[in-house]
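Asks: What follows is a set of structures for review.
No value in this document is a laboratory result; all are computed from the given coordinates. Predicted, not measured: the structure shown is a model, and the values here were computed from it. Cβ atoms are built from the backbone, for glycine too; each structure is taken alone.
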Structure P
Amino acid sequence: MKKNALLLLAVLFSLSIAAQDKWDLRRCVAYALQNNISIKQADVQARLAALQTRLNKGLAYPTLGFNTSGGVQFGRNIDPTTNQYTTNEVWFQSLNVQSGVTLFNFFSIKNNIASARFDEEASRTNVDRAKNDVSLNVAAAYLQYLLSIEQANIAAVQIQQTQSQLDNTRKLVDAGSMPELNAAQLEAQLATDSSTYITAKATEDQNKLQLFALLNFDAAQPFEVSLPDVNKIPLEPISELQPAYVYQLALGNQPLQKVDSLRIKAAEYAVKSARGAMYPTLSAFVQLGSNYASTFREFSGVTPTGKFDTVAAVIPVNSNTVTHYAVTPGYNQIFTKPSYFRQVSDINFSQAVGVQLSIPIANNGRLKNTYQRAKVTVENLKLQLQQDNLTLQQNVYQSYNNALAASQKLSATTKAAQTQEYAFELSKKRYDIGMLSTIDYITTQNTLFRARIDRAAAHYDYVFKMKVLEFYKGQGVKLD
């Protein structure tokens, strides 16, 4: 008894795990939003736009740079510390630190930053647009896959019905109540039904692969779809999805319209930035520099030589003979080589600070052309918004008409299927008592099969068309 209880618990647990592992539409959409390549590409573009915003913001901050160069000079060169020609070998190094900041440039940088921010926001919104598109495409592929499963199941039921009828007919043929022709005709129909089932399974596999492509899902991994009851999928009344009302809602919730509006704002600030670049720019700068040379010597004092140096000769007037000499005590000048750090930090250290005014006068029309192109870009983006709004309106009205037509088609195919079910039951009874030929029976059965397929297709098509309208209304895509 205990073993049976444990076995029952194990079976229930495995069934629970299997049920949890099935893929419903919500799970498929969530997986696609994490793995779809189009969404990943849109996210990369959004990150690039964020980096561009950071780059534009950086233009308003001060710059700071350091550079140094060093080497050895041969032959006749200029000493970098004395600026005199020398033929000595000189080991040298120069060091420079520069800093600058733009004080004013008629708001070009400010507007450029604002343009980048709106462009970044547009790129982030475009990610939502990509997610919406993928969600809708996944829903379409998911429902198409469910339809193909339903069609394969209907084909399997058709085979079972034909096989069951063949078994009964074979018994009657063996008993001599029916001719062999009846059984042969049913066997031919069974072969046709089997071919139809194989085709339906191939379509099912193809639709499954199309769903995998949208999910970026590995086809080698196990995948089992959840099969919801299509009759229980909640749908809004079509009276609450009037196209004019849905269109007004869609204008406010569809990401594409938001992207277009943000692109226009970014372009308008780009126009202001381009216009500001045509005016003068005032900047401030600070510069620190220093040099080192191996030949540099510093005067450090004198020492007496103990001798006298002649500095002048005295020649009397009207005489050509030197009679006296002017002398001075002799001294030797002492030069020492200062250390590297003393040269760099003290002796050769220089500083500079100032402002710079840059006035664009003639630059081959580049700035003016950039300004004109920016204005044309704004016009083009506004036209794009108008075009996208018109396309959205057409899509909403077309979706409403499609949903209305799908509803009417579903009603017609449902009635046809119900009528054909009744006709088939009557035909089966007549066939069983020998009042209907096999060909007529098979014809009625095939008509029923086609009616079931048509109704299933119409039902799934109606659900999808209604979900598209709900999507434009801003309710997303869901089947529960």
Structure Q
Amino acid sequence: MKTIKIFLSIFILTALISCEDYLDLQPISEETSGNAYDTASQLEAALVGAYESFQSSEYYVWDNILFQDVRSDNCYAGGDNPEIFQIDYLDIGPTHSRLFTHWSNIYNAIAKANLVLDRADGITDQQLTEDRRAQIKGEAYFLRAYHYFTLVKLWGGVPLILESTTSADPENVNIPRSTVEEVYDQIYADLLMAISMLPDTYGNDASVNKARATSGAANALAAKILAQQPVPDYTNVLAHIEAVEASSANYTLINYPELFDGNNYNNAESIIEVQYLGGNEGNYGPQLLLPPSISGDTWRKFVTPSVDLVTAFDDEGDTVRKNASILFEQVQWVDEFWGNAQGSSIPFSYKWKNANGFASADRQYLLRYGDMVLLKAEAYNELDRLPEAITEVNRIRNRASLPDLRPDQSSSKEVMRMSILKERRLELFQEGQRWDDLARYDVLVSTMNELVEIDLRTGSPVNYNMTAAKKLLPLPQQELDRNPALEQNPL
């Protein structure tokens, strides 16, 4: 599969700098060691480079959908890539090439954030106000936290690298894994720093406020990590979501189809999103997923919605979110789960609507308020505040033209827990959330082993052979070979 290199647009460059005249920024790679990071504009350029990882790292472009939706019960691999089949069938070994790619790319993104944090306090340029210096540091703390959250969910405990590496000596680069708890503690510490330094907004331009880390984004991410950590802290989850809701950014739910029609990005529900513009600054993911009538090609597409997922939408009568998320179309290839014959009608993941030849302007939300509403319901439920949990879920259901939860869907804490999990599945499909949700609810093993998906070539159900060890990915073999201080996850 051809990989398209994503370049950061001039628009994003100007959106990410402050409103003062920091113009004509050169790539920081062109600076020399003698003059780099002496000026405000150089620091701003380094920050731009840190944000750019959301566009250049394959994990954030579309592989997060593979490891969240395809690896779980939401989607089949589709396509013809053996490594994506391995993700689908939970047969991922240490030499799987995507592991090292993502490990390297995400640590590279962390290194960019570390560089900003290392250099910010040493710049004496008068154009760098103290307020802007604090904002830049807050943005970098948020970015570092976001990337470590990605790592800890994929691999568990990982090496914590919190400063720029300036030496290749083994004691400086062969860093052992920190514990899962230590990683989460560091993420939360970074987010508390970010919250203290970041504004609610940077002005009235939504294309700036949704492109950059804000206090709302930091509070939203804090809520998610406090729920996902080994011992959730739902009291503080609730406190951080309430801070999101109190923000002068005025986050609110919008009409669900408008979230994904390609015409309403940087909307009131978006907390932070990647600013793909198309063309040279485009998203290649949609071309991999969308049907021939939209993509303009005829090869078999990836990330095919599962029978189990489509049934979940249909059982709930959820036509609004289903139609915004899934499109059925007849195809001339054979799909082993949806007909096993040419001309069968199969579903396509459809939250991206425009392919544009691997250069789409379609986006993924990094954080949005609808997720926060359901996480707030989860927190209320776990804190034995059932009526308030029901109210929050009904906000999401009513937005999708669904009735309030029935008594049999909300009669107890345990029943409500499963109702919230299902609601998250229907609300957040194709947004890279499902595996994490199943892990947080401690139902990954049971869900995957009880999943009945019939391979029509054999008439037999797929045996996913899910085990507790498979909750985490194996560390990439290349990194184990390079760093003898690392220990492999159980396989």
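Asks: Given a value of 22.2 for mean projected area of the Cα convex hull in nm², calculated from one of P, Q, which structure does it belong to? Walk me through the intermediate numbers first.
Replies: Details: P: 53.3; Q: 22.2.
Structure Q accounts for this read-out.
Asks: Between structures P, Q, where is FRET efficiency 1/(1 + (r/R0)^6) of positions 398 and 422 (r between Cβ atoms, R0 = 35 Å, to 0.05) highest?
Replies: Values: P: 0.45; Q: 1.00.
Once FRET efficiency 1/(1 + (r/R0)^6) of positions 398 and 422 (r between Cβ atoms, R0 = 35 Å, to 0.05) is tallied for P, Q, the winner is Q.
Asks: A follow-up question, please. Quick check on the output: 0.20 is FRET efficiency 1/(1 + (r/R0)^6) of positions 86 and 278 (r between Cβ atoms, R0 = 25 Å, to 0.05), derived from one of P, Q. Which one produced it? Provide the component values of the computation, followed by the final result.
Replies: Numbers: P: 0.00; Q: 0.20.
The read-out was computed on structure Q.
Asks: For distance in nm of label points 7 Å out along Cα→Cβ at positions 190 and 382, which of P, Q scores largest? Show your work: numbers first, answer last.
Replies: Numbers: P: 7.5; Q: 2.1.
Once distance in nm of label points 7 Å out along Cα→Cβ at positions 190 and 382 is tallied for P, Q, the winner is P.
Asks: P, Q: which one has helix-only ellipticity at 222 nm (-39500 (n - 2.57) for each DSSP H run of 4 or more, over all residues; to 500), as calculated, at -14000? It would help to have the intermediate numbers written out before the result.
Replies: Numbers: P: -22000; Q: -14000.
The value was obtained from structure Q.
Asks: I have 10.6, 33 for Rg and Dmax of the Cα atoms in Å, for residues 366-429 alone, calculated from one of the structures P, Q. Which structure is it?
Replies: Values: P: 27.1, 89; Q: 10.6, 33.
The correct label is Q.
Asks: Something else: Hey, P(r) over Cα pairs in 10 Å bins from 0, in percent, for residues 94-133 alone derived from one of P, Q reads 25, 32, 21, 15, 8; which structure?
Replies: Considering all the candidates, the number was obtained from Q.
Asks: Something else about it: Can you rank P, Q by distance in nm of label points 7 Å out along Cα→Cβ at positions 238 and 454 and just name the one with the largest value? Please report the intermediate quantities before stating the final value.
Replies: Numbers: P: 1.8; Q: 4.6.
Between P, Q, the highest calculated value is found for Q.
Asks: Right, next: With relative contact order in percent (Cα under 8 Å, 6 or more apart) coming out at 22, pick the structure among P, Q it was computed from.
Replies: Numbers: P: 22; Q: 18.
Working through the options, I get structure P.
Asks: A value of 7.0 was derived for distance in nm of label points 7 Å out along Cα→Cβ at positions 70 and 390; which structure in P, Q was it taken from? If you can, show how the numbers build up before the last one.
Replies: Values: P: 7.0; Q: 4.1.
Answer by label: P.
Asks: When percent of Cα pairs over 19 Å apart, for residues 254-445 alone is calculated for each of the structures P, Q, which structure yields the highest value?
Replies: Looking at the calculated values, the largest one is P.
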